Structure P
Amino acid sequence: MFAAIPFFQLEVYNLHVPGVGVLPIDPWATLVCIGFVVGLEVARWRGIRLRLDTRDVVDGAVFTVVVGFVVAHIVTVLFYFPERLTESGIWAILRVWEGFSSTGGFLGAVLGAWLFYTRIRPRGALRHADVICFGFPFGWFFGRMGCGVVHDHIGSVTSFPLAMNFDAGFGPWVEGAQYATGIRHELGLYEMMYMVPVAALFLYWGRSDRVPGFFLGWFGALYAPFRFLLDFLRNNDLSHQDARYLGLTPAQYGMVLLFGVSVWFLLRLDQQGWSAHPDRVDLEGTKQDLEPGVVES
C-alpha cells in the first residue's frame, strides 16, 4: 500500500438558527468567500502602499470578481456541459450558480477589470488591475481549498504520495454516477499547494514597485503551464469527467492561450522603458510625498 493522504470531506453544515430555521453552510461557498475577502484585503493593502485610492481598488475588485463568476458559468455551460442548453435552454445560462470554469473566470476577470477601469471609472487600468492580481494567489489558495475539501476535481488512479485514498468512498455526483475509489490525484488540493510558492514569490517581488502589469503577466506565465500539466491527471474512468476535445480539456486550450499572451505581455512591458516613481521604489520605506489617488498609469 502506497502512502497517501487519508480521505476526508467537508459536508454541508445545517446551522439551526432560533426563529429563522435551518441555515445551510456550504464548505465550498464558504471557502470561496473567505478567499475573496483575503485576496481583496491583500490587494487593498498593496494599493494603500502604492498610494492608490482604496475605493478604486475595492470597487474594481468586486466588479471584476462578479463578472469573472458570470463568464466562468457561461464557459462551463458552453464548453463543459453543452447538453444543458438542449435540456434547459436559456435557463442553463441564467442559473449562474450551477458550475464555474476557472479558465472562464480568468477571462471574465480580465473583461471586468477592463470595463471598470476604462469605462465605468476610468483610472490607470494596468496599475489597478495589477494590484488586484497581486492579491489573487492568496485568494485562489482558499478557493482551491474549497474545491479540494468537496472533491470537485478528482483525478486518475496513482501511487503519488500526495494523492488521496478514496477507498473510504466518495460519490456519486449525480444519479447513476460511479463512486470514486482507490488512491487518486486530488487536483484541487494540488493547485492549492501550488499557490503557496506563487504567493511567496509575489510577496518577495512586491517589496518594490513594479511596472504596471507585472503581476498580471507573471501570474499567467506561472499558472498556465502548471494547470496545463495538471489537467492530464484528470480521471477518465469515472462517469463524471471533464469534456475533452482532441484529447485536451477546454482549460488546456485556455492555458495555451493564457501562457502565450502572458509571455508576450511581459516582453512588451520590458520594452516600455518604465521607471518607478521615486516614492514607490522602496515599499518598506515611509515616504508620503504622493497624494492619495494620484497615480501614473
Structure Q
Amino acid sequence: MPVVEVVENNKMKDRSVRKLKKEEHIQTRKLWEEIFTEDTEQFLDYYYSVKIRDNEIYVIEDNDEIVAMLHLNPYTMRIGEQIYQTHYIVAVATDERYRRKGFMAKLLNHAMQVMKDRNEPFTFLMPASEDIYKPFGFTFVYNQESGRFMGTREIDSEICFVLADKQDCKDIAVFANACLKDKDIVTWRDTGYYQTLLEEHQSENGGILLAKRNEKIEGVFCFFSGEKKEIREPLFYEEKILRQAIFHITRTDTEEVLCVGYGTEKKPMIMAKVLHPEMIRDLQGKKVFLNEVV
C-alpha cells in the first residue's frame, strides 16, 4: 500500500516508489549534486554517461520533483564455484526538506524485495554510517585493507609498465580472476568490468597501470592521479612490483601513496544483507574480496 501524507490543502498525496525509465535516469543528477557534494563534476560525467546505462534507479517524487532516490548497480559475483547476478546499493539520498518521513526505509525495503523476487542471494553497500543500515539486517562482511607505500628506484629490467586501454581488459580480467581464485566470495571480473573501471579512473585523471614481463601481466594497478595520487584494487604476486609501479606513477621514491586494497590497516567497509539464506548460509568468516567502485 502506498505511503500517504497530509499536505497543507488537506488532500492526500501519493508518495509511492517509482522505477525510472532509462531516459529518466539523468534527472537524478541534480539531487546527487546537492547531497554528495564531495563528488567531482568529472566523476559525475562518467557516472551519468556509463553507470546509468545498465543500472536501476528507484525514486519518490513530489509534484514531479525527485525528492528521494536509490540506485542499484549490477555486479556479477562468484560465490564458491557459482556465478550470481547481484546489485550494489548506492546513492541512497533524500532532499533535506523531505527527511524523517520514512522515504529511505521505503526505498530500501522496496529495492530489497525486488532483488529477493529475482532470487539474488544478497545485496551490498558501503554505508555512510553502520547504524543507518543495521535495522534493515545489514552486517559488515568485508574489511578493506590499506597502507601507504613509497616507490623504489630499483626497477626490474624485465618488467615494463604500460597504461591499459580497452583492448587490454580481457587479459586483465583473466589475470585478476586467477589472483582471486582462493576467495570464497568475489566480484567476478570480466572484460566489461575492467572497461568500466578504466573509464572511471580516467575520469579522475588516472587509469590502469599494467606491469608486464615478456608481454605477460604480472600486476594490475588502478590509480587516481589528482592532487593526491592513490592506487586502488592492486593485484600482483610480488610486493616489489607494487613499489615499482608507485615509482612509475610518482617518479619519486620519497612520496607516500595510499594503496586501497593492500596493506596492514583494516577498516570495515562493505555491509551486506542476505536475501536468500538457502543460497548462502553464512557470509561472515568467508574470504571476501569486493570492489569499492560504484
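Since every read-out is calculated from the coordinates, none of them should be taken as a lab result. This structure is a prediction, so every number in the text was calculated from the model and none was measured. Cβ atoms are built from the backbone, for glycine too; each structure is taken alone.
Summary table
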quantity: Value 19.0, calculated as mean count of other Cβ atoms within 10 Å over residues 47-54, assigned to which of P, Q; calculated: P
quantity: At a computed 6.0 (distance in nm of label points 7 Å out along Cα→Cβ at positions 63 and 239), which of P, Q; calculated: Q
quantity: With helix-only ellipticity at 222 nm (-39500 (n - 2.57) for each DSSP H run of 4 or more, over all residues; to 500) derived as -16500, matching label from P, Q; calculated: P
quantity: Of the structures P, Q, the one that 63, 50, 39 was derived from, the read-out being Cα extents along the principal axes in Å; calculated: P
